[in-house]
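In structure tokens below, several structures.
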Structure P
Amino acid sequence: MPDALTRLRGWLAEGDLSCTVSDALGRGGALSAAFRPVWAGACVVGPAVTVRTFGTDLSAVFDAIAAAERGSVIVIDSHGILNSAFWGERTTRAALARELAGAVIDGACRDVGAVRRLGFPVFSTAITPNAGLPGGRGAVNVPVQVGGVPVQPGDLVVADENGVVIVPQAQIQDTVHTVSTLLQAESLLFQTTTDAQSLRPEGDV
């Protein structure tokens, strides 16, 4: 997967990569539209380290950060809790110390100003000042469901201002190959035509 990650991270800088990845997955793979970047321009690609929280307990989030390898993305399933934050300045600083790539939270984030200043990509479904509490409960690197999509440890996260897409681990290599083909075809199309009919997506009649 290192080569796949290198290629995807190179394309990430060009913008709107999540859209092409979704196209490569048959126009699917995206989490719900509720997931938004905490700060404008945030984008990330990396393998998922999953977290299943328990109530408002954020202990497992810190456990995941400590266990994650460099370049990973923390993916948090908070069971729809929106009035307590599972990410903030402390988790951001801890993640940066571990050289992690970003975080995706099916739940809330806080300390938005600090997260933005630190330049750490975070995507969440809510913002709240309320902090989660420590309690020693929750689970790390277990199957979770975020935004209506199942996520396994090691699945690939691709996120930008359009939203968050999950690529199942078994499909990463094929998806990268398809993304490369789609990007080349689209670049050629945009260079050679402005005709409305030619710009219609394939299969659109």
Structure Q
Amino acid sequence: MEFKTFVFYVMGAILLFAALRVITARNPVHAALFLVLSFFSAAGIWLLLEAEFLAIVLVLVYVGAVMVLFLFVVMMLDINTERLRQGFWKHLPVGGLVGLLLAVQMILVLGGSYFGHDVMPAPPPADPDYSNTREIGLVLYTEYVYPFELASLVLLIAMVAAVTLTLRKRKGTRYINPSEQVSAQRKDRVELVSMPAEKE
């Protein structure tokens, strides 16, 4: 077995374990940290596939930004996990059916070469001057520019929703009205009092 194949199996095993722990961990913070581990493992697999740009983007964007946002929301919301687990068994059949359909779809997509189709030949070796970053940019901003813009809009909506979830009214907390601060004048803040001078 080559070393590259060995590293692929190790990274794949870590990725599967971390993905399983994301959905089975009882603590939401632990689940988010296992998701970080799965992102790092997926980035390692992409490095083996010579997709360095995608691996770096996965680490910088998802681990560096999105997961920080997830952890921020999870810690600020103070989620009651006991109440969330009450409806687990009630929704388990529907969830299992959806998971089975997704598994069948993945098998049909990834295992298409085993269902009557010829096995795809290996791609020719790339030129020394080949840049996968340039090719991704050309495809992303020409052929898939509208789905790319749509995905950015969905991420923006998710960020706004995450921020609004953390804005909760708490008793005994004083809030500042920015419009009142901006429209404030000197007479509203300072009062000049005329007092007679005192003689010793």
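A value of 22.9 for Kirkwood radius over Cα pairs in Å, calculated from one of P, Q, originates in structure Q.
Name the one structure among P, Q that FRET efficiency 1/(1 + (r/R0)^6) of positions 156 and 172 (r between Cβ atoms, R0 = 25 Å, to 0.05) of 1.00 was derived from. Kindly include the intermediate steps, with their values, before the conclusion.
Working: P: 1.00; Q: 0.15.
It traces back to P.
Sorting P, Q by relative contact order in percent (Cα under 8 Å, 6 or more apart) from high to low puts P first, with the largest value. When helix-only ellipticity at 222 nm (-39500 (n - 2.57) for each DSSP H run of 4 or more, over all residues; to 500) is calculated, the result is -20000; to which of the structures P, Q does this value belong? Derived from Q, not from the others.
Laboratory data are not the source of any read-out in this text; all were calculated from the coordinates shown. What you are looking at is a predicted structure, and each value in this text was computed from that prediction instead of being measured. Cβ atoms are built from the backbone, for glycine too; each structure is taken alone.
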